[in-house]
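Q: Pasting the structures here.
Please treat every number below as a calculation from the coordinates, not as lab data. As the structure is a prediction and not an experimental result, all values here were calculated from the model. Cβ atoms are built from the backbone, for glycine too; each structure is taken alone.
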Structure P
Amino acid sequence: MKIIGEKINGTRKRVAQAITERNADFIKELAQKQAEAGAAWLDVNAGTHPDREADDLIWLVETVQAVVDTPLCLDSANPHALAAAITAVNKTPMINSISAEPERIEGILPLVAEHGCQVIALAMAAKKIPETVEGRVVVIEELIEKTRSAGVPDKNVYVDPLAMTISTNIQSAIIVCDTIRAIHEVYPEFHFTMGLSNISFGLPARSYINRAFLTLAMAAGLDSAILDPLDRELQATILAAQLVLGQDRHCLKYTRAYRAGVFSSS
């Protein structure tokens, strides 16, 4: 289970302020803490106006890379900003994201193919998320056809079945898990990821919902997630879920994490 650290995102008030003020120390601290917590990638999202997004994204990339060597996940729907930021990275980045929307396919997929990037592929078409498993599978299969035609290896694609809040559709978690199973059965080399906390938006005590959903999604085949790597309870959930799913050979990850104080004996 690989974590994409979510915290360097300009849609967050304090991060947006840091970007505007060029507060490098604040961004560096977020990067270091997430890297130390074991994030496989650090998501970097400027979240600013398209006219300045390229400059802001490059600044974020350079600021983060000054203190960590963790690969980056460049998070933008703006092809110009992505093309500029790719020139500043030290390691081949992940791209977040493409969808079946023509402007994203035409503007972003060529960058993914040219630079050999891993890419997150959203189950979204025409700015609309299908409400059913069948609808999402159709969109994902359309995307798979596009990525293969562009020469992107299946193993470089991380399908995002799009977790939507349970507060508006009580079946949301089931739809995500069933979508993962349906795609994984036919396309076993593809990976899966998602923004975990979307599932609990608008509800109280969100951490309990997030942890329960994460376990179910991992059982369905989820092998990556965009989440807060500093959340010790989530980290413990991942370790315990890997253990009971038979993904932790000789229970080594679990027991080592216990000795390191990741969770208590209770």
Structure Q
Amino acid sequence: MPRLVSPPLDLPDFVPGSVWLVGAGPGDPGLLTALALHALANADVIVYDALVDRRVLALKHAAAALDYAGKRGGRPSAQQEDISLRLVRLAREGRRVLRLKGGDPFVFGRGGEEAIALKRAGVPFRVVPGITAAIGGLAYAGIPATHRDVNHSFAFVSGHGAGGSLPGEVDWQALSRAAPTIVVYMAMGHLADVAQRLIAAGRGSDEPAAIVSKATMPEQSVVETTLARAAADAASAQIEAPAMLVVGPAVKLRQGIRWFD
């Protein structure tokens, strides 16, 4: 099978012995960038994460090998150091290595750690941004990240630290004051704790909130609730990970915007 011919966009060559750190977006294959499609068409091996949709992987070149390197909370997962070493080894074998990540590689995706490891090893690499979940997922949920009548800023925070607990370095007092809209990635494992900390830091218990599960996917679900009831309502609706929590007045705009469901 011949490799796909790239459109006339003057896209860079994917040279053997290099690694491309590519964001696959939040799930819907239609949200892939031209550079991501170019990488899929030309990669020799694809080292992919758990959250990369199978429909995205189906766009690869027929001869490309698939190498799973998923990390899921609470389950046996590849160690980050081992993944970085694998990328270096595959590149040194002369392969075109596509490191494919859900969302954006530099937004809670550990792409920075892998880029540093490649740089130290002298392996050439390229970073290809992807649509992160808090942008694509909110859009598909009908919740604008910004709206001039509601908010002019928003904040992203991870609800899952390296050891599985809440990140210890988050200043919840500062975060609660930082922006009207707060998006908590990987929120399900500590949803009640996150809500409690935000309320203790000054956010209203009755503030509008939403849990967006499997954003942009055919099975996407959105639960509209309040900050105080978020954990209980998520449990009642049997919300599954991956999911993010959105807090702020922008959630109320969903009823006039929702389109995907």
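Q: Identify which of structures P, Q gives the largest calculated value of FRET efficiency 1/(1 + (r/R0)^6) of positions 125 and 229 (r between Cβ atoms, R0 = 41 Å, to 0.05).
A: P
Q: Upon calculation of helix-only ellipticity at 222 nm (-39500 (n - 2.57) for each DSSP H run of 4 or more, over all residues; to 500) from the atomic coordinates, which of the structures P, Q produces -15000?
A: P
Q: While we're here: Computing relative contact order in percent (Cα under 8 Å, 6 or more apart) for each of P, Q, which one ends up highest?
A: Q
Q: As an exercise: log10 I(q)/I(0) by the Debye sum over Cα atoms at q = 0.12, 0.16 Å⁻¹, calculated from one structure in P, Q, equals -0.74, -1.15. Which structure is it?
A: Answer for the origin of the read-out: Q.
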